[in-house]
Structure 1
Amino acid sequence: MPFLFDIKRYSINDGPGVRVTVFFKGCPLSCRWCHNPESISFKTEKLYNKSKCIGCGSCVSVCPENALTLTKTDGIVTDFDKCIVCGKCAEVCPTRAIEMSGRNYSEEEVMTAVLKETNMMDASGGGVTFSGGEPLMYPEALKSLLIRCGQEGIHRAVDTSGSVKSSVIEDILSYTDLFLYDLKVMDAQTHRKWVGADNTLILKNLRLISDHDKEFHIRIPLVEGVNTDDRNITDTIFFLNGLQRKPTVVGLLPYHNIASKKYEKLGKVYNDEGMSEPSKERMAQIHSLFTENGLNAVIGG
């Protein structure tokens, strides 16, 4: 059964055309710059938006664990040692200042949401994208959904970090039309520092996809202080040009810190120390290096 935190319609940044993006919850990596921090945990989480709170106290009165307190300065404060994430507070919140992120969906529930948008997908050359988190952490549910979408003639994309067993990727290759593949840092030690895991498996799985003649797009989040240096860019280009099949597109994605508000909603601190947005001049230089070396690079996408 898929464990998701969102199904987004009319998505234009997750593959060709206009798409439905299905977001699985849970990721084996912990990128410091993650723009969807609610996607990392494999458990249901509570989000609180203070700006929406009207201070009615409805949530406080229904909490079975007395884990909530209404304060004058911080709005609703949660004692997470007491909170059991039951969701009763979100159910009674009149302004949706409290929301729950992550629940089990039935396969039929997902397919119903996807099939509602077939006219839009057909007209735009779009389809469905399975994203996350990491959708490949739910291999059986993902494979079943890929097969169902294929039976309906829907284009299927899988957005992955590649940090999964190679056998999982091999099992879905024939049911996937396009891979959107994250490539962050080439040096293993630097990768572990910023992403929380080694990149050996990630690079191996990218070679696997390329060797099977599968279409794939590369997505590189460019973070000043992490991976915009000449050495990493050169190593990345060398690696991509050494694959059996080159990526159709290399998306160069400049870092921004707008996700800091999401961390606040989760009651977490966003640590952006050592990270900053690359200048437009540096982005242009990096774009030129990719294109001059025979790769179809675009800024954004």
Structure 2
Amino acid sequence: MDWVTGEFEHFEVREPAEQTIPFVFNSPHSGRCYPLSFLAETRLDSMAIRRSEDHYVDELFAGVTELGAPLLLAHFPRAYLDVNREPYELDPRMFDGPLPPYVNIGSMRVAGGLGTIPRIVAENMEIYRGRLPVEEALLRIETIYKPYHTCLRRLIARTHARFGFGVLVDCHSMPGNIRLSGSDIRPDFIIGDRYGTSASAELSRAALHFLEDLGFSAVRNKPYAGGFITEHYGRPVRGLHALQIEINRSLYVDEMTLAKRPEFELLAAALSVFMRRMAEFVEDFAGDTALAAE
């Protein structure tokens, strides 16, 4: 199967011929190259282990390079390593030895089984047959997590230096059964800006408006306000904005078989229109202190 592999590049940057817009796109959870050694450690079958993927999100956003923005994408799966966490959010119950003292063992994400080295995939399914060597976890962080974030920081810094400000769009998908709290509403998209701390309100409102204008239902921050990447890189006072975008998987993939729906290409085309409108919006406001560094 094409998602199982031995050796592979952990991530890649797809670059435009020239970066012409102040955007960086990131797809950290769409990786589907599963190391054979990892599969030997898991108790899950070939479908269950993939439940935490952001299925084909990298393909949905592939058009950003034609618009003039780079796209960073992971090839490793989220079940193996989650770069949308602090570097050392680790559950001591998963490992066969003591963790270093600097490890964050008390976060809510660790408690939920979703640390940097996840314990579970969706539906609370345990990933591993037994405990892992501590050294294995630290090796994944040193050889994949840290280089990934170094690459992302460089893309953001390059964009900021060239344009005077920058917008990071962190691209994700969510289960089709997600509902807004206290209602039966299942949004097509959720825009997360860490409750206004990672991006300007104007940018978030524009994203919601453009999605709704394309016929989608879109909400802000609930139930997903953004993870570590959005929080860590969004610095609006410095002209660095970070938005998380969650796409309802039921729009484009069969969540049981993971096969693309016939609507996949239509959604990808709609996202290209959305991204172009976002770029035009930011260009119009390039001199506005709400977006640019003060």
Structure 3
Amino acid sequence: MPPILEVTALRKAYAGGFEALKGIDLTIEEGEILALLGPNGAGKTTLISTACGITTATSGSVRVGGHDTVDDYRAARAMIGLVPQEINLEPFERVQNTVRFSRGLFGKSANPALIEKILRQLSLWDKRNSQIRELSGGMKRRVLIAKALSHEPRVLFLDEPTAGVDVELRRDMWEIVAELKRDGVTIILTTHYIEEAEAIADRIGVIAGGQILLVEDKDKLMARMGKKELEVQLSEPISEIPASLISDALRLKEGGTALIYSYDTKSERTGITKLLSEVAAAGLVLRDVVTRQSSLEDIFVDLVHEGDAP
């Protein structure tokens, strides 16, 4: 089965010479969740806008379900749902009418049962007759998702969907995304919340400076690039690491209360036994030992820094 989304050599340059996208290649399989991570100005929103036909590419192509977004834009656009960053809704319109109207824009016939299903799925059914202006920020974001789903798209773009939403609502949104995936919807998510990607994504894409640095299975990425840290907590703080222990893999925790040792779990020898022996030989008394796995955030920061390197 061909990918549901194919981005090929996509480039976007502006009149002043700024290149927002520099030859992006990306394929996304049907039914997966891809989290696209990147700092501000990395090109995330430009990539989404171009894929959705809102922004015109300088060169390259995007195909959705086999349909080119330029040559066959109506068929391609009908397969796409977009939830933008900005909340731009008619404040005096009612929730149910707003969602119905979005379905009609795609030439779809009225389907009250489907609209009810979507509103219930998003916990909006009780608010169906409320005016948009009466809703909280989190509920307005749910309306944006309902609008995007109203014409039954197979690909859903979520551009920072939980920005400004409290933690409880954010977790509700993760559950909504998981349910959409179970329904077979392919989801491309941009986010600043690393834990969001870690919680729900199948694959992680990292973009910086208009270029894709990598796209990889989340678990494989963390296994390949994640490291563990051993925190050797000391009974008494020290001002510096003893000369006999100095190593690139070892650093002193702020306050001098612990030694932090980084190691690769895939290595034949971790060096932990040797380290603990040397710590004892240096006259340091251990209080406790704690291990920590590198998070996706650690990996992301390292990748972006590598991408910025000359």
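Every number here is computed from the coordinates shown, using simple stated rules; none is lab data. Please read all numbers here as calculations on a predicted model, not as lab measurements. Cβ atoms are built from the backbone, for glycine too; each structure is taken alone.
Starting from the value 4.4: which structure in 1, 2, 3 was distance in nm of label points 7 Å out along Cα→Cβ at positions 149 and 253 calculated from? Display every interim value, and only then the final one.
Values: 1: 1.6; 2: 2.5; 3: 4.4.
Answer by label: 3.
Who wins on percent of Cα pairs over 34 Å apart among 1, 2, 3, i.e. which is largest? Could the numbers behind the result be given before it?
Details: 1: 27; 2: 19; 3: 37.
Largest value of percent of Cα pairs over 34 Å apart: 3.
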